[in-house]
Structure I
Amino acid sequence: MKNKKNKTRLAIETFKKIDELIVRKCTGKPAEMAIKVDCSLTTLFTYLAMMRKMGAPITYNKFKHTYFYEDEGNFFIGFIEK
C-alpha cells in the first residue's frame, strides 16, 4: 500500500510541475518538457491527456514550442471544503 501512495504522490507532483510550466508558457517541446518534469515522453502525453479529460484547455503552440491554457487558470487536484 505504501508504494501506491508514493506513486500517487509522485503523479500529483508531476501534475503540479506540468501546470506550472504551462502557466509560465515555458514548457519547451514535448521531449524537453518530459525532461523538466522528470518523466518519459509517453508518460507526459498520458498526463496531458488526463488533464484534458479533467477539463484543462491545453493547447500546443508549434511556433513558440510551448503548451499553454486556452483560458487563463490553473490545474487543481484537491478537496475544497464548502
Structure II
Amino acid sequence: ANGPLLDQTTVMFGSNLGNGNSHTPNDLPILVAGGGFSHGQHIVHEGDNAPLSNLFLTMLQDHGVETDAFGQSAGTLSWG
C-alpha cells in the first residue's frame, strides 16, 4: 500500500459497556479513526444488537484480511 502510515491504519477506542451502571453490552460508545472510510460521521447501530465482533470483522476486511468471521460475528457493519 502506498501513502502515509496513518492512511493505512485504523484506530478503535471504546468500551464494552453501553451503560456502566447496569453493565449492559448494548449501544456501545466506539470511536473509529484512520484511513479507509469517510470521516466526520456519527453512525448509530441502535437497536440491532450487532455484536462488537462485527466491527472487528469489518476492520479486518477493510485492511485486506480475507476472512468471513471473527469471534461471534454475524456479518459486517456499514460505515454509512
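Here are the numbers for this structure:
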| read-out | value |
| --- | --- |
| Relative contact order in percent (Cα under 8 Å, 6 or more apart) - structure with the largest value, from I, II | I |
| Top of I, II by FRET efficiency 1/(1 + (r/R0)^6) of positions 39 and 55 (r between Cβ atoms, R0 = 25 Å, to 0.05), largest first | II |
| Cα extents along the principal axes in Å from the coordinates reads 44, 34, 19; which among I, II | I |
| Identity of the structure behind -4000 (criterion: helix-only ellipticity at 222 nm (-39500 (n - 2.57) for each DSSP H run of 4 or more, over all residues; to 500), calculated), options I, II | II |
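The numbers here are math on the coordinates, done by the rules we state, and not lab data. Please read these numbers as outputs of a predicted model, since none were measured by experiment. Cβ atoms are built from the backbone, for glycine too; each structure is taken alone.
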